[in-house]
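Only the coordinates and a few stated rules stand behind these numbers; no lab work does. This structure is a prediction, so every number in the text was calculated from the model and none was measured.
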Structure P
Amino acid sequence: MLRVEGIDVYYGVIRALKEVSLTVNDGEIVTLIGANGAGKTTTLRTISGLLRPRKGRIIFNDHDLTKMAPHEIASLGILQVPEGRRVFGNLTVMENLLMGAYLRKDDISKDLEWVFTLFPRLKERQKQKAGTLSGGEQQMLAISRALMGKPKVMLLDEPSLGLAPLLVLNIFETIQEINRQGVTILLVEQNAYMALQIAHRAYVIETGRVVMEGTGKELLNNEAVKKAYLGG
């Protein structure tokens, strides 16, 4: 469904990604783990068109994304939930959700109903300014805003960052539920243990290179991964 083929990405003269290749199949949760600064967010930003690769290609269902603008990529159904949530603080919850659906021309009522089922708290707070929500509620809103765009692939960047342990558990359960409803997910996550538990497949990225791949279970049981990322 989504193929990243040997991409190099630079920030000025610094080579941030070095021949990164990965695949995401229809219906999967694929997770990308690695230390801070390894290139995980850069990979997501390149897929969504915010950065341009100097080498390599990104293919989605036979569309070459490499030279497409971010809004064109979004219209194909690749939607990103950015690190740090980035909700529109001065807009209400409902206005944020409507912003997520801005490319759509069809009826959005069923999707609104779905996100309120996933996150009942957002329904209670739909007239509240997004900037006044708690961190956990803002993360729920950021995910819901992306869902309103009817994603085929959702790029999730650090969804558990800064959340209380109980909320982390809820967010990961929700990610699995979204996947069960037919949304393919590429997940970047510092909480490697939780991410690998829900992933069908996973990649380890170190200093801009993919150094390991396997099923979530294989990497959970890999001694090198345990030592580097799982504290064991």
Structure Q
Amino acid sequence: MADPRARVRELAAEYIRRGDPLGWFEALYQEAEAGHSAIPWADMEPNRRLMEFWGRHPQATAGRRALVIGCGLGDDSEQLALWGFQTTAFDISKTAIEKTKGRYPQTQVDYVVADLFHPPNEWVHAFDFVLEIYTVQSFPAQARPQAIRAIAEFVAPGGRLLVIARGRWQDEAEALGPPWPVSPEELQEFQQAGLEAESVEDYTEPDPPWVRRFRILYRRPKA
């Protein structure tokens, strides 16, 4: 089997050339389902950076709605439901959603096939907690501002958004991606979209290749 990250880059480049920057997700999940490729970000367990955050900053969950952006195979979504959220999770890949429902046949999560750029109208300002891990960095530079604004729109007044992303150093050239690490300046778009940064972690992971990470909790002020 080919290097899965190299295959991601090949597929993304192909679909971006076609003018379809989201189409490669479904193509990759179809290849993985057929056994011809793998999903590099599918750890088959909740994201450890989410778990670290929650251990230090648990959020209120009772009676609250959560939304997971680009849910993939569902591990983070199931974790939010386990913590007590009424959870909705979406992915643009129909294959990913079908696979996830098969993994969790007794799930309490509402899994939906949806496009970040054309979401259901009823999701606007509808969620008390929104989780975004690695989705923004999967878009080329020209699409990232739109993606950030779309994600911010899901956050209800008084609600929160947790963003976990790979960061780019100030003097670091735009990488051959995806992933395309994001800069602090790009993430300011969340604040331009009406959110406030409640806590900001900008850190370097202790092991090679010493990746820069952002873990930021945003809040939409109450009206």
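Taking relative contact order in percent (Cα under 8 Å, 6 or more apart) as the criterion, which structure among P, Q has the greatest value? Present the calculation step by step, with values, prior to reporting the outcome.
Numbers: P: 27; Q: 15.
Largest calculated value belongs to P.
Of structures P, Q, which gives 0.94 when Rg/Rh (Cα atoms, Kirkwood Rh) is computed from the coordinates? Write out the running numbers ahead of the final one.
On the way: P: 0.96; Q: 0.94.
Label of the originating structure: Q.
If semi-axes √(5λ) of the Cα gyration tensor in Å, for residues 137-200 alone is calculated from each of P, Q, which structure is the one that comes out at 22, 13, 9? Can you show the working numbers first?
Numbers: P: 17, 14, 10; Q: 22, 13, 9.
Matching structure: Q.
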